[in-house]
Structure I
Amino acid sequence: MLIGGSFAIVTKTNALNAGMSRVIKKLKNKDILIIPISMILLSICGTTFGMSEEALPFYAIFIPIMLSIGYDSMTAFIICFLGPNLGCCASTIDPFNVLIAQGVIGIEGNPQLWLRAILWVIFTAAGIFWAMRYARRVKLDPKSSITYEDDKQKRIEFSVTDASIEEEFTLRHKLVLIDFAVGMGVIVWGFVTQGWYMDEISMVFLAMGLLAGILGGLDEKTIAEEFVRGIADFAYAACIIGIARGILVVAEGGMIIDSILNWLVGLLAGAPSFIYTTFMYIVLGLLSLLVPSSSGLAALTMPVMGPLTELMGLNPGAAVTALQFANQTVNTISPVAGMTVAGLAVAKISFGQWWKTIWKFFIFMVLFGLVATVISGLLPM
């Protein structure tokens, strides 16, 4: 909740939007470079703080620009949606994904941070390559675009002179982004060298958010109001985690979890590691259709998946890796994932159009997640 409140202050300064607008305007004459640079920046936001609804304002920036330089609205959606989603899948220090899951299992610090960083680089690079390949095909043959007919109307509805595109990138915006970058650097340093965890990073996020409000020129009333609003946004997730932990107390006290673990260990006894990790990945993916929230899914499943993975002789960090990849991969195409539905609605793209576009890359995402989970499980504890 502290982290949610702090990010609400950062968002209120509009530094993220202004900074991204500046990048886009700088690259407008080198249009193909907009895709990799923008997706890298959005993926960084996804892997560090689980960017979600914060990406919605970017649709109004990217759609008119992509249409004006010969691409389609699907290209804009891929940048704005898949960019942060790649980072969320390959989370490194995302508090709402990796850290909560590790906390439920009882993993201190972030011992597989180096692996998660490597996975993030490879996964993001693969996503960018796929996005650029799609964009080039559309530019060479606009009629090959699945949204070709729809984009005729969108060219009228979306204007390239939108105020958000022309927004000035001020010194205050620069200072807020520097504050954000330094805060992320301090968190990584704390993880790697000081053994920090949730208490310490909450302190850093709180300091970063308050300083961002001051640097962004917000008065104390606005800072306080945005902080409370940010907490309210995450109150639902916090309640779900609390309820799930309450159920866990009953399940542990009644030896229910022990019975489940005993049954599953007997069922999977002798199974090769890749069979078990595939089973775990599929189960978490299916449950993501019912619980799209990564933090809620972590609270629900990690009390079983973590100990079970360890009983199978694998590193319990594999349960965390399976969670982050399975949950976000399924959310990429899920009709019950809030940000997927919201993003498609803003871009005026149907689920059918999105599924037809993403299905090949979706298969790659599944396979990559399965391989990542196996590697994570085979690492020494």
Structure II
Amino acid sequence: MALTGEAVALMAKINKQYGEGSVVVASALQDSGQLATGILSLDLILGGGFPRNQWSEVIGMEGSGKTTVCHRAVAYNQHLDPNFVTLWIAAEAYDVDQAKMLGVDVDRIIVHATNRMEEAFQVMIDAAEARAVDLIVLDSYPALVPDGEAEKDMDEASMTLGARLMGKFFRKVGKETGKATTATQRPVTGLIINQWREKIGGRVMNGQVPKTTPGGHAKNFAYYCRVEVARAEWIDEARHGKGKARIGQVVRFKTIKNKQIAGQKVSQSDYYFEDAAVLGFRAGEFDIVKDLLTWGVFYDVIGRRGAYFHFGDQRWKGKEPLLDTIRQDLTLQEELTTSIHRAADPRIHQGSSQDPAHLAEETGAEAA
């Protein structure tokens, strides 16, 4: 049904007063899509990746892999787009060697090193308004210091300053990141790294101490997605006559909040932070093939009956021959990736209540 003349006249009046595009028909709204992370297991539980023109939070304990996830997303999108540019707000020291290990082209990273909260937030707002970059990463929020706190002595209290500034930041930046929803402007994606803290005064239940994140409660409503990154277990490699060496970890992801698809989804992926000569991985790599097996079985892209697997006309007995074939056949990797994404599309497939992390154990895709 078309709009009434009165509604059209109202739209024209508002657009004239506040600028063209201030008000549009809902059917004209554009979906900016998702920024893929390059980690299949994370992309799938997010609904394709981090939402463009929105802000997402990456949370975790120390050493869990938060910065690694962000660098992986940078490297993956740099590979897809030679013009992909990232603004990295380095409240903590930026590790160029780690970035290179993860495949990042550091010539396309703009680093702004500051721990001043007001300065960091203003730079991010300016970048979102200018539409000069594709991705903005803040690493990390807890390392920022409000000016009001910096000006006080060590024995003077300065609670809630950061939380109030965080709320103000989202109220201001929302105007800039939302513009491209109805226009052809360059989309920008925002990622803010945060850390868990024990909740002061929280009631301990079943031996678990309640957790919270710095920045106040208002930010939790502003984020489109909130992802927890955690280390599930270590990966060790046996060295001939030299015992075992710790060369990686199983990274577990959980969507605490996700406005793209249903939240509270869990997945995991193997990450290698050192070369694994026996297992055949280089430092900075994720085991994408193991992810393909796990999710291929989960979405019935790879058929399984007992110890037998099949995809199309190909058949395998046991998971090891299947994994070896996938590792050697790049075309097969692309076909499986495409088929899995198609099966997982939330507009077509509503998913399952089964936990893919548990499925990884059933298919033998857990870390050695």
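Every number here is computed from the coordinates shown, using simple stated rules; none is lab data. Being a predicted model, the structure only gives us computed values, none of them experimental. Cβ atoms are built from the backbone, for glycine too; each structure is taken alone.
Brief remarks on what is shown
- Calculating relative contact order in percent (Cα under 8 Å, 6 or more apart) for structures I, II picks out I as the one with the greatest value.
- Among I, II, which structure scores highest (criterion: Kirkwood radius over Cα pairs in Å): II
- Computing FRET efficiency 1/(1 + (r/R0)^6) of positions 36 and 260 (r between Cβ atoms, R0 = 41 Å, to 0.05) across structures I, II gives 0.35 for structure I.
- Origin of the value -10000, where helix-only ellipticity at 222 nm (-39500 (n - 2.57) for each DSSP H run of 4 or more, over all residues; to 500) was derived from one of I, II: II
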